[in-house]
Structure 1
Amino acid sequence: MKNLKNKQLIKAWMEKGKEDLLFAKTAIKETKFYDQICCLSQQAVEKYIKAAILVVQGEITKKDKIHNLNILAKKCKSLVDLSQFETELRTLTEAYIPARYPDEAHLKAFSKEEACYCVKIAEEIINFIKSKVDFSIYKNRT
C-alpha cells in the first residue's frame with residue numbers, strides 16, 4: 001500500500017506538529033514572543049494536515065508546499081473534513097505571514113490574547129484531525 005511506504009514521513013510530520021504545538025503552549029506561559037507563538041500554532045496545524053495529505057495522496061507535491069491551511073485542508077477532505085474550522089484555519093493562515101516575515105510585520109503585532117487564541121484553535125483542530133484519522137498505524141511499535 002502506497003501510504004504505508006510513507007510511514008516514517010507521516011510520523012515525522014506528526015512529530016514536528018506535536019513539537020510545534022507543545023513549544024507554543026510552553027512559550028505562552030513563559031515568554032512574550034506572541035508573533036512566534038502564532039506562527040508555531042499555524043505550523044503545528046499545517047504539519048498535521050500535511051500528514052493527512054500524505055495518507056490520502058501518498059506524497060507531498062510541490063503544489064502542496066504552501067501555508068494556506070484552507071487550501072491544504074481541501075486536499076485531505078476525503079479523509080478528514082475540516083470545513084467546520086474554515087474560520088479558524090483562515091485565522092491561523094492570516095497569522096502566519098506577519099508573524100514570520102519582517103517585511104510584513106507592520107501588518108500585525110500579536111497580543112497575548114491573540115496568541116492564546118491561536119494555540120487554542122490549533123489544539124482543537126489537531127485533536128479533531130487525530131480523532132478522525134487513525135495515525136496509530138504510522139507510529140513505531142516498541
Structure 2
Amino acid sequence: MKITAMLLADAANSTNDGRINLLGAGFDQWPRKQFPSKAEVTVFLRTEILSTEAGDHAIALDLINADGKPVIPRIQGKFNIQSGPPFYRYLNLTYNLRFEIPSPGEYSFRAIIDGRDESSCPIRAFLIPTESTSEPPSQN
C-alpha cells in the first residue's frame with residue numbers, strides 16, 4: 001500500500017467512479033496578514049492498494065511544525081479492503097480541515113498508514129508585508 005498523490009487544495013471530492021475533483025490544488029504557501037491566523041484546507045490523498053492487502057487498515061493525518069511538534073490533534077480513521085481477485089485499487093481520501101496557524105514558519109502535513117509514515121506535504125506560513133511595514137519608495 002502506498003500513497004501515490006498528496007495535495008493541499010481549497011476543496012476536493014471524489015466521485016463513485018473514482019474521479020477526483022480538485023479546486024485550488026497544489027499550493028505550498030500560506031500568506032497571512034497576521035498570526036495567529038485561521039486556515040481552511042483540504043488534504044487530498046490517493047492511495048494505491050493491492051488485493052493482497054485485504055483487511056482493516058488505520059490511517060492518520062498530522063500537521064506538525066518545523067520542530068516536529070503537532071499543531072492540531074491527530075486525525076485518525078479506519079478503512080477496510082475487501083478480498084478478491086488480484087487487482088490494483090485506488091482509494092481517494094479527503095480531509096476538510098479548519099484550524100489556527102499559530103505563527104509564521106515551516107509546517108508539514110504527514111500521512112500515516114498502519115503506523116508507517118507514507119507521505120508528507122510541506123507548507124510555509126508567512127506574514128504579508130503591509131504598507132506600514134514596507135519601506136517607502138526611493139526618491140531618486
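Every number here is computed from the coordinates shown, using simple stated rules; none is lab data. On a predicted model such as this, the values are computed, not experimentally measured, just so you know. Cβ atoms are built from the backbone, for glycine too; each structure is taken alone.
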Ranking 1, 2 by mean count of other Cβ atoms within 10 Å over residues 48-55, the structure that comes out highest: 1
If Rg and Dmax of the Cα atoms in Å, for residues 8-55 alone is computed and equals 11.4, 36, the structure in 1, 2: 1
For FRET efficiency 1/(1 + (r/R0)^6) of positions 80 and 112 (r between Cβ atoms, R0 = 35 Å, to 0.05) computed as 0.70, the structure of 1, 2 it came from: 1
Test item: helix-only ellipticity at 222 nm (-39500 (n - 2.57) for each DSSP H run of 4 or more, over all residues; to 500) calculated as 0, pick one of 1, 2: 2
Structure with the greatest value (metric FRET efficiency 1/(1 + (r/R0)^6) of positions 32 and 64 (r between Cβ atoms, R0 = 35 Å, to 0.05), set 1, 2): 2
Distance in nm of label points 7 Å out along Cα→Cβ at positions 24 and 120 from the coordinates reads 2.6; which among 1, 2: 2
